[in-house]
1. Using the calculated result 15.0, 40 for Rg and Dmax of the Cα atoms in Å, for residues 225-296 alone, pick out the matching structure from P, Q.
2. If mean count of other Cβ atoms within 10 Å over residues 33-40 computes to 10.9, which of P, Q did it come from?
3. Supply the structure label, taken from P, Q, corresponding to helix-only ellipticity at 222 nm (-39500 (n - 2.57) for each DSSP H run of 4 or more, over all residues; to 500) with the calculated value -15500.
4. Please compute FRET efficiency 1/(1 + (r/R0)^6) of positions 41 and 329 (r between Cβ atoms, R0 = 30 Å, to 0.05) for structures P, Q and give me the label with the greatest value.
5. Tell me which structure, out of P, Q, gives 0.50 once FRET efficiency 1/(1 + (r/R0)^6) of positions 113 and 281 (r between Cβ atoms, R0 = 30 Å, to 0.05) is calculated.
6. Between structures P, Q, where is distance in nm of label points 7 Å out along Cα→Cβ at positions 233 and 313 highest?
7. Out of P, Q, choose the structure whose coordinates give Rg and Dmax of the Cα atoms in Å equal to 20.7, 69 when calculated.
Structure P
Amino acid sequence: MAIKTIDGAKWSCRGCGDCCRGFAFGPVEPAVIAGLKAADIVAKWAPAAQAAWFSTRPDGEHFLTHRDGHCVFLQEDNLCAVHRLLGEPAKPWFCREYPFHAVERSDGAVAVTVRADCGGLHESFADGAPAAPQAEAAVALPRIVPRQSFAPRQVVILPRVAVGLENWLQIEPHLLAHLAASRTPEDAAASTRSMLLSMAGRPAVSADPVAHQAAMQAVTTGLAEVARTADAPPPYRATLGWAAGLLAAITPTSPLPPLSDAAMRYLGLILRGEVLTGRLGTVGGLPAMMGLFMVEAAIARCIAGGTEPLTPAELGETFPRLRRALHLPPLWAEIRARQPQLEVLFMTA
């Protein structure tokens, strides 16, 4: 099985514990549940004795319990009690796989990237261990749910312009190489737009700051309203509330703080990973995907503030958690509904 990763990608765990917060902790393999019971985890880990440490849904799937917004097995030092007490093989498949995200492609390869919601990526992308061997190990792990796949019949590369999958697979390497340069998200979108318009034999389109700001305002205002009024299951209410406060505090139409070269490389790595793993298929095409990426980056930049070029650490305080929040169903439904405005962001950057 061929495994594709981003050239030069790096990652090492920073022990931040973010992967143990804000997620659904399941489904867990029945063998893992049985193994924890056999190891008498209740006797070894006091929080597991306070209440049920896992639940079983009507369909028979097992999920680890949330406690105060995090996994029941998260220690105060942000490390995993199961890992410490019983070793890494005793953990569920999704814990062992994280933060690697693997997608099966139509060309027979598996594309693997480090997830943007990893709270330590803003550090380890620069000095971590090579990601490729770790990606291979992650793909080799057994899992009890199918991997995502990317095999659409067509791929939208410009608003109302789609190409067949075979053509997309020819475009993709050129796009990945193009996005390897350090650029702001806006410059990445503008240069990508120019490249694709040229490929499609279409006339060039100039930036339109007024239309761009209006689209950005529409998207962020819509998200803020949904975050303020929507509900979510108890484990995710804190995340939704955090997002509501965050979105209410920003003014993304103001001049955004500049980015350092390292910050541009951090964001560029994430963007290339999303192209490789086909995130564009989840939001309606490449223009909408890059529009959403600009929204996410703009929010993180607004929260960081200041006039000096932002560092990856300053972006990393918001970007990973924001990414997790935006995938909550109410906010994700709003994002899908905002596809026209996201495409405008791409076409006007």
Structure Q
Amino acid sequence: MNEHLTYKGAGVDSEQQDRIMPNLTRWIERTFENRPNSVKLPLGYFANVIDVGNELAIALSTDGVGTKILVAELMNKYDTIGIDCVAMNVNDVLCVGATPVAMLDYVAVEAPHTDLMDSLVRGLHKGAELARVTIPGGEIAQVAEMIHGVRPGYAFDLVGSCIGTVKLDKVLTGQHTKDGDVIVGLRSTGVHSNGLSLARRVFFDQLQWTHDKYVTELGRSIGEELLEPTRIYVQEVLEMLERNLKVKALAHITSTGFLNLTRASAEVSYVIDSLPEPHPIFRLIQHYGGISNEEMFFTYNMGIGFCVVVAPEDADAVRSIAHAHGVESEAIGHAVGDLKKEVRIPHYRLTGSGGKFQRT
């Protein structure tokens, strides 16, 4: 067992990415001058919002699927990866209080095999159906010289960009979150689409498992578990917003885990003290990889794929709506008005701020 296996060691250097971001954002933010006052949020939130006039705004986000694609290649199964691509985009657009309406996709392929492309598009269709969005266009690029995977001839990458609509006075950035607001966690389906580089390193490199190895704790093969599609939270979250519940903030729990809560603009901290048991896959990754709690909570959703921060009197209504849509939920914690912008997980003795968790 590797006692020091980390996401960085698996090839994803989040700290270096954070170091280079200030220079990148400096140039990107200068483009805001091209249309003064149209961009309504700073960079770094789940989606940005553009004023298009008449008190209406559009929300925009873009994301890919990462190395989950390599698991699809190993299994020669491509009909769910499109769901992941839709999910990663629409779930982010939700977080500003917007209704996702359309998504564009970009597919780069080593070769446009019929079985690959047909399955990819079927997955995109299914994701769009679940999210109730259209896919009005896209792009296929054949770039054999640039892209290589784990199945010869079948390498590909998949990226999407989502647009949503929101009234300017309904844009949600967590600005009204206050002490005592409840964090309702919506259950994930498993790993979702983050941390696959680390999971693959543990199972396929370190343990030398094949993708079709049956794992008793999972009740299926390791490949099937890792390829489980990311949950799309659109219908239940939109119902929460449409019913005018006192929703204060929304957070898609992806890379950096519960630290995503601190993207919200209010100067509060979050105490997560009632987490449900994580899915068995997380215990397996941690056990076989010898991975610390700090690293696990930084890399994975740990069983909660989306958080709804809501006034205490509406927490039960949020859970009832989630249940009606077939999604398990728990009141996992609360906001604390201490101005520190930390995430504290007492059971695991973790405190997160500044882009990382530390043991306390």
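1. Derived from the structure labelled P.
2. On the way: P: 14.5; Q: 10.9.
Derived from Q, not from the others.
3. On the way: P: -15500; Q: -8500.
Working through the options, I get structure P.
4. Details: P: 0.45; Q: 0.65.
Once FRET efficiency 1/(1 + (r/R0)^6) of positions 41 and 329 (r between Cβ atoms, R0 = 30 Å, to 0.05) is worked out for each structure, Q has the highest.
5. On the way: P: 1.00; Q: 0.50.
Among P, Q, the structure yielding 0.50 for FRET efficiency 1/(1 + (r/R0)^6) of positions 113 and 281 (r between Cβ atoms, R0 = 30 Å, to 0.05) is Q.
6. Numbers: P: 3.6; Q: 2.4.
Greatest value across P, Q: structure P.
7. On the way: P: 20.7, 69; Q: 19.9, 59.
Only structure P yields this read-out.
None of the figures in this text is laboratory data; all of them are computed from the coordinates on show. Here the structure is a predicted model, which means the values were calculated and not measured. Cβ atoms are built from the backbone, for glycine too; each structure is taken alone.
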